[in-house]
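In what follows, structures are represented as structure tokens.
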Structure I
Amino acid sequence: MLKVKRVYEEPATEDGFRILIDRLWPRGLTKERAKVDLWLKDIAPSDALRKWFQHDPEQWLEFKRRYFSELKDKKESLDLIGSKAKKGTVTLLFGAKEEKFNNAIVLKEYFQKRMKR
């Protein structure tokens, strides 16, 4: 099972295995407080895509399309997340203030589509 949560929210036991999926470490957050089990920088959108998007809702559909395209080259990280999710709950952690338009939402959707195949 995959869940999405902002890394600044309080960690909870129901989060299961916590994976930070941002390229940059969240500002002002210590590793102890974040309780991240794994930091997968390479699954994050490229710097160019992240800077282009800037969490602009008007760019959302194009961001998703471009990020889906980038994810095709991230098989190892995708397989790792998938294997953890088969064993139990995995929470994809993100640092953005924007909770509806971020890479964690896209990554979860990518997995949902992948599982249907």
Structure II
Amino acid sequence: MITLYHNPRCRKSREALQLVEHSGLPFEVVDYQKNPLSPDALKGILKKLGIPAEALLRKNEALWKEHYKGKTLTEEELVDLMVAHPRLMERPILVRGEQALVGRPPERIMELLQF
């Protein structure tokens, strides 16, 4: 099963959804803005992505710049921050089995749709 962590307001995320829909593979869509991830779920995704929490942060968001930029936060604090403020997460994220990737650009999603 494929899971697409999706923000319908994001153009790149909508493009990724179209690619997944056209793949013909079974999938589910999670609007992580309306249904925020738990800390454990986000940690699991980070593990599959093979990146630290900081690499998933959208540091150009006003919220980050105004309140957190320049602060030293632990991995746990960064996870909690993204759970509390999902818009700080890079998107879209595609998970298939034990693999995951950030679909930027959306065409990267093809890497997980073709194996």
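Details
- Given 3.0 for distance in nm of label points 7 Å out along Cα→Cβ at positions 51 and 99, calculated: source structure among I, II: I
- If relative contact order in percent (Cα under 8 Å, 6 or more apart) is computed and equals 37, the structure in I, II: II
- If helix-only ellipticity at 222 nm (-39500 (n - 2.57) for each DSSP H run of 4 or more, over all residues; to 500) is computed and equals -10500, the structure in I, II: II
- Largest in mean count of other Cβ atoms within 10 Å over residues 67-74 among the labelled structures I, II is structure I.
Just so you know, all these numbers are worked out from the coordinates, no wet-lab data involved. Please read these numbers as outputs of a predicted model, since none were measured by experiment. Cβ atoms are built from the backbone, for glycine too; each structure is taken alone.
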